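Just so you know, all these numbers are worked out from the coordinates, no wet-lab data involved. Keep in mind that what you see is a predicted model, and the values were worked out from it rather than measured. Cβ atoms are built from the backbone, for glycine too; each structure is taken alone.
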Structure I
Amino acid sequence: MSAPSLCWFRQDLRLSDNPALTAAAQEGTVLPFYILEDEEAGTEAMGAASRVWLHHSLTALNQALGNHLRVFVGKATDILPQLIAETGATSLHWNRCYEPWRISRDSQLKDTLQAQGLTVTSHKATLLWEPWEPLKADGTPYKVFTPFYRRGCLQAPAPARPLPVPSDLSLYQGDVGGTTLEALSLLPTTGWDTNLIAGWQMGEAGAHQRLETFLDEGILSYQDGRNIPSQSSVSRLSPHLHFGEISPATCWYAALDRFGFEDKNCDVFLSELGWREFSHALLYYNGTLKTEPLNQKFNAFPWRTDDAHLSAWQKGMTGYPIVDAGMRELYQTGYMHNRVRMIVGSFLVKNLRLPWQEGEAWFWDCLFDADHANNAASWQWIAGCGADAAPYFRVFNPITQAEKFDPDGTYIKTYCPELRDLPAKYIGAPFLAPPFILQGAGITLGRDYPHPIVDAKQSRLDALAAFATLKESA
C-alpha cells in the first residue's frame, strides 16, 4: 500500500473549495483525519453547543468521505508523529486557523515535522484575505472597519474562485487506529440537544442549501430586513462558516455573481462577510482579544459584580421581553438574531454594567457559531472598548428597540409565550401595562413574568456616569 498524503481537517469540514484536500489529492492517496484538541485548546475548548454541531458536522463529513475520516483525541504534537510513522506519509496538508494557540502550535509543529523530512504545507481556506494582507499605506493594520474593508480588502487582489470537489480523490484504506465519532462524547447525555438542532441541517450539503435559500429569499430584503428578528432576511450561515462547511469565497462569489455590488442588499451582505474578515484581523494582531480590552483605559472601568443579575440575563428573565426573547432563543436554538445580539449585549454591559467578558463566555458556551474572533470582537464593540466600537453613550433602550424592530411582538411571543395575550402596545414593556390589561392577559408580574431587574432610564444614566469616569482618568 502506497504512503498517503495526510489531510488534517480542522475548521474546514467540507470537500469543495478545500485547498488542503485538493493539494493532497493531487499527490495521490489521501488519509483524511480530524483531531479533537481539547487539551491543547485549554480554556478555549469548544462550548457545549459547538460540540453538538461538531458531532453532526463530522458525521456528515465522514459520510461524504465514504466513512474514511479518521478521528483522534489528544495533542496533535503526539498524534501526528505516530500517524506519520504508521503510514510512511511524506506530506501533510492543513488549512490555516487563526486562534493564537493554534498559530503558535502550528508554527512549532511545522518546523519540527519539516526538520524530520516531512513536507508540510498550510493553505488559505477560512478567510477571503489573510489578516496580514489588508494593511494601511504605512504597513500597519487597520483599526476602523470601513477603510479596512473598502480600501484594504476591496482594492486588494480579488479572492480566489472556489475550488470544486477533487475529481480524483483516492482515500487511504489502511488501519491507523484512532477512535470513533461516538467516542468523542460531543453530545450531552441529557438529551437537551434534541430541540437545539431542530431546524438546522449540519454539514456541507446543509450549508449550500442554506446559502441557496438565502439568495433566493432572504437577501432580497437584507438591508432593512436583517434588523427584524421575526423575518427570514438574515443568512443564518454563521455556524456553517465557522465550522467550514462552506467557504467564505463560495458565499462571496455566489452573491456577487448573481447580484453584484450595485445591488444594495448584496453590497450590505458582502460587507458583513467583510466584518468577519475584520474580526479575524483584529484577533491576529491582538492575541488577547478574548480577555483584554483593545482600549486599555477600559481596564479602569467600574464594572459591577452581581451574580443574580447575570443569572437573570443568562436565563432570559430580566423583565425586558426583547432581551429575554433573545437569551431564550440563544439557549433553545444555539443561535441569536444579530440585531438582538446587540440589544442583549448592550443590556448586559451598560444597563447591568457587568463585564463584557461574562457575555463573551456565555455566548461561547451557547452559540453554534462561537467563533473566537467574531465573538470577542463583537463583545468588545458593544462594550465600547474594541476597534471601531460604538460610542460609550450609545445605550440600546430595550423598550424602544422592541417597539421599532418587533412592533407586533411576533419574535417576543415566540420565545416568551407567557406574553402572547398582551396587546402589541405593551409587548415590549409589560410593566407599563395597566393592571386590567395584565389581568386580561393572564399575567401577574413576579409570578408569570418577572419585574424588570433594573430601571432602563436610571441604569442608562448610571452607565453614562461610569463611562464618563474614563474621560476624567484619560
Structure II
Amino acid sequence: MSNSEARPEPIIIQGGMGVAVSSWKLAKAVAVTGQLGVVSGTAVDAVMVRRLQQGDCGGHLRRALAEFPYPRMARRILDRYHLPGGKPADEPFSTTMVLPANPTQEQLELVVVANFVEVFLAKEDHNGLVGINYLEKIQTPTLPSLFGAMLAGVDYVLMGAGIPRAIPGILDRLVDGEKVELPLNVAGAQSSDEFVTRFDPMQFTGGEIPWLERPKFIAIVASGTLANMLAKKASGRVDGFIVEGPTAGGHNAPPRGKPKRNERGEPVYGDRDVVDLEAIAALGRPFWLAGSYGSPEKVAAALETGATGVQVGTAFAFCEESGFSSEIKADILNSCRHGEFEVLTDPLASPTGFPFKVLQIQGSISDELVYNQRQRVCDLGFLRQSYRKDSGELGWRCPGEPEAAYVHKGGEIEETVGRKCVCNGLMANVGLEQTRRDGELEQPLVTCGNDVRNIVQYLATADAQSYSAAAVIDRLLSGIRLKVQA
C-alpha cells in the first residue's frame, strides 16, 4: 500500500508554482504538517544544472544524487555540471534546452535524475505526502519526468494547462515497466501524421527497474465539462480534481465564449466560467477548490460545498521556504503592507496563449521599459510550440523568440506582440538568472494570484519581516479547528 493510499486526503494542497518557487524545501515544509506539499516539475533539469554550477550550496543535490538507483547516470551529471565553489558571478550558466521529441539517453538521464532529486529531497526524513505538478502544455519531458518522480516515490501527480487525458494510463504502464508514448499537440498536423514522444523504462535502465508504486493523479480543471470527460474517458483512473478559478496565479483557462476585455486589457470572465460544483461532486471523486482560497473562512466555505479542501499557492509563494529570492519576497511583503501592488491578468504575456497573472514590479519584465529594452532570445524553450513543417517534419517555435525567427518558421507576426520570455523570467525569480554576453542579467517575471493582497495575515506581528509555511497551514485550518472545539 502506497503512502498516499494509507492516509486520508489532505485538506490543504500547496500549489505547484513557477520554476522552483515550489521547491523541495517548500514542499517538505508543508508535507511535515500533514498536508500535501507539491514541487514544481517545470524545468527541474535546468534548475538542477544551474544549482550544480553554483556549487550546490549545502550539498543537498549531491546527497540526493548519491541515492539515485543508477549511480553511473548520477556520476555523469555531477562530472559534467558540478563546479565546486560555484561559477564566477559574471559568467553565464551552461544552457540546457527542453527535450526534443526523440531525446538521446544523455538528455533523458538529465530529466529523470532531476525529477528524482527534487522529489527525493522533498520526501527526505518524514512520512508526509509529496506531489509534483506538471503542465500538460510542456509535453516532451513528461514521460521521463514521471518516471524520475516515481523512482523517488512521489505520492501525487498534478497536471493542468491542457487536457491530460493520457497521463493516468501512462502511470499505470510505468508501474509495470512498460513502454509509454504521449501524442504531441502539433499545429497544422494532418490526420495521417504520427507525432508522438516515447519512453522505454527497460531500455533506459538496462532492464533493472526497481519496485514502483502508482501515484494518485489529480487533474487541474476549470470546468465541470472537462472534469466529467476526464473521469469517463481518460486512459486510466483520475483520482481527483483541483477546480481552479480565474483569480489563481500562473496560467488561467481562457474565458468561455466570445473574448471580451476590460479597460485594463484583461480577459473578462462571466457566468459561463462559473464551475458547477454539484456536477463535480456527482463524479464521486475528491476535489479541491483553488483561486483566492487563502483564508480560514474560504477553507471552511469550500468544505461546506462538499469539497475535500483547497489548493493554495500565493500564500506559500512568499513564505520563508519558497524559492522566490529574498529580495522579491521582501519587496512584495512591503508592498502588500501599504496596499501598493497590482496584479494583471495578461492575455498576451505567455507564449502558451493562456492568460497569465503578472505582478507589476518595477525592474521586472512586466515593467514596460525593461520589456522593451530586452533583446529577444529563446534558449530554454520550455513553452515553445510544435508545428508541422512543409516537409512533414516536426518543428518548434515560440512567440517570445526573435520575431524574424518566428515568422520564418511560419508564425504570424501578430502572435509575437506583447509576448514575454516567461522561461527566463521565471528562472530569474529564484536566483538563477542568465548572464548575457553584454553582461546584462535576465530580469524576473513574478506571477501570483489576486490573493497576494492578503498575505500580511500570516505575519506573527505587524512588524514581522517573514512568515513560515507552517504559519500558513495553521492560519488556514484555524476556522475548522474552532468549529471542532465548539
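Consider the structures I, II: one of them gives 26.2 for mean count of other Cβ atoms within 10 Å over residues 21-28 as calculated from the coordinates. Say which.
On the way: I: 20.5; II: 26.2.
Label of the source structure: II.
For which of the structures I, II does the calculation of log10 I(q)/I(0) by the Debye sum over Cα atoms at q = 0.09 Å⁻¹ return -0.58? Value -0.58 for log10 I(q)/I(0) by the Debye sum over Cα atoms at q = 0.09 Å⁻¹ corresponds to II out of I, II. Here helix-only ellipticity at 222 nm (-39500 (n - 2.57) for each DSSP H run of 4 or more, over all residues; to 500) has been calculated and equals -13000, so which of I, II was it run on? So the calculation was done on I.
Thinking of I, II, which structure, once distance in nm of label points 7 Å out along Cα→Cβ at positions 109 and 397 is computed, gives back 5.2? Derived from the structure labelled I.
For the read-out distance in nm of label points 7 Å out along Cα→Cβ at positions 93 and 405, a value of 4.2 was computed from one structure; give its label from I, II. Source structure: I.
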